[in-house]
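Enquirer: In structure tokens below, several structures.
None of the figures in this text is laboratory data; all of them are computed from the coordinates on show. Computed from a predicted model, the values in this text were never measured in an experiment. Cβ atoms are built from the backbone, for glycine too; each structure is taken alone.
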Structure I
Amino acid sequence: MLKVCELFQSIQGESTFAGEVCAFIRLAGCNLSCTYCDTAYANQAGTGKQMSIDEIVAWVESRHCRLVELTGGEPLIQKETAALAARLCDETFTVLVETNGTKDISVLPDSAIKIMDVKCPSSGMADSLLVSNLDALTPNDECKFVISDRTDFDWACTFMAQKRLASRCTVIFSPNLALLPAKMLAEWMVETNPGARLGLQLHKVIWGDDAQGH
């Protein structure tokens, strides 16, 4: 059984799949407390309901959508998440797993696409990354940095260079729009060309700051 915060279908707002229709499985609970968290409602005590893998897969199949994302909270704090991802992959869905990088991503099936956050200093969680996860990344996977200021940007560029991250996977820099205009981040990226791509939260462009259900 898995504790599910919400199931919904929407436009994929982040990653290289941005703009595609996607079925979202938001699992409840998180082991971090980032300063800019926009899904804190998924982490509150008592949030969510217990669902079996069969029930979740049946809901996904009812959506007639081949792109599926497991997100949270932090999906990998629940031990059955890997089994759910494997089941969905076996059913030939394209499966994205968005994770904060603190839990072992190697438990996920090879065919699942890992979208792993690397937390910058402004998150308050910059030391949280399970560094061994870097070795589990493949060219099909993605790493995302949420950038709030120039310190975050410089830190992310240094991390990328030291870990040769662009040679491992796709890297996305996403601005924390509450603190950093997208234009400014874009200008920094044009100046330095760190090897990342700019990512905007497309769902927020469409629906604003109401994250729930989008």
Structure II
Amino acid sequence: MSESVRVLLVNGHPVMRTGLANALGSEADIRIVGEAGDAIEATDKALELKPDVIIMEIFMPRGSGLEAIATIKQSLPSTRVLIFTTSDREEDLFQALRSGAQGCLLKSATIDEVVDAVRRIASGETMLSPAIATKIAAEFWERADESKLSSRQMEVLKLLGEGLTTAEIGERLFISESTVRTHLRRLLAKLNLRNRTEAAAYAIRHKLTN
């Protein structure tokens, strides 16, 4: 890029911000234009400074980084956001991307990886660390597999997650136990699960239960 990438650093830990500022600021094509220590300050600074890239943590004082991203992107759709976080929970990562982030890195990343991510995101690319990309891909395929389930199989899966027995599921759905077992066998095959215990754990993990 012909001009320096203007970066806003958002992190609740001053030492982390200082370290990033020193490392990124030493790059000829990157300029740190501001810092923020919480979600509210992040939103205010972003609207004031209009940076090219914001490096932001998910969990911060005075609000959520995810909420701040959504607010910022409404007013500054062209500003790019790189999530730099300790959280590797799939739901946090999905929510970050849904909120408008263009990249996610774990804080175990090297400074060279952060610099590369800033440059790539500023140029219009999406950047995910290998560990995060693997998690998101796995979650995507699991959710895609769920779409293969019939409505009845999904009902059986949800009730398994609630701890119901085969007989109880049959009574709840007004079907025979043998029909429940047939639906169970088919949903296990579609989701690549081994038994009803794994199916129940799957339902709980993916928040399918009431």
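Enquirer: Could you figure out which one of I, II the value 59, 20, 15 for Cα extents along the principal axes in Å, for residues 112-183 alone was computed from?
Expert: On the way: I: 32, 23, 20; II: 59, 20, 15.
It was calculated from structure II.
Enquirer: Taking Cα Rg over 2.2 N^0.38 Å, for residues 56-127 alone from the coordinates of each of I, II, which one would give 1.03? Write out the running numbers ahead of the final one.
Expert: On the way: I: 1.17; II: 1.03.
For Cα Rg over 2.2 N^0.38 Å, for residues 56-127 alone, the value 1.03 is produced by structure II.
Enquirer: Can I ask one more? When distance in nm of label points 7 Å out along Cα→Cβ at positions 48 and 72 is calculated for each of the structures I, II, which structure yields the highest value? The partial results should precede the final answer.
Expert: On the way: I: 0.7; II: 1.4.
For this comparison of distance in nm of label points 7 Å out along Cα→Cβ at positions 48 and 72, the top structure is II.
Enquirer: Can I ask one more? Kindly point out which one of I, II the value -17000 was derived from, the read-out being helix-only ellipticity at 222 nm (-39500 (n - 2.57) for each DSSP H run of 4 or more, over all residues; to 500).
Expert: Numbers: I: -7000; II: -17000.
Traced to structure II.
Enquirer: Which structure, out of I, II, was Rg and Dmax of the Cα atoms in Å derived from, given a value of 16.4, 49?
Expert: I
Enquirer: Work out the source of 2.8 here, i.e. which of I, II gives that when distance in nm of label points 7 Å out along Cα→Cβ at positions 32 and 64 is computed.
Expert: Values: I: 3.7; II: 2.8.
Attributed to the structure labelled II.
Enquirer: One of I, II was used to calculate distance in nm of label points 7 Å out along Cα→Cβ at positions 152 and 192, giving 1.3; which? Don't skip to the answer; put the middle values down first.
Expert: Details: I: 1.3; II: 2.7.
Structure of origin is I.
Enquirer: Identify which of structures I, II gives the largest calculated value of distance in nm of label points 7 Å out along Cα→Cβ at positions 40 and 168. List each step's numbers first, then the result.
Expert: On the way: I: 3.1; II: 4.6.
That would be structure II.
Enquirer: May I pose another question? Kindly point out which one of I, II the value 19 was derived from, the read-out being relative contact order in percent (Cα under 8 Å, 6 or more apart).
Expert: Values: I: 19; II: 14.
It must be structure I, since only it matches.
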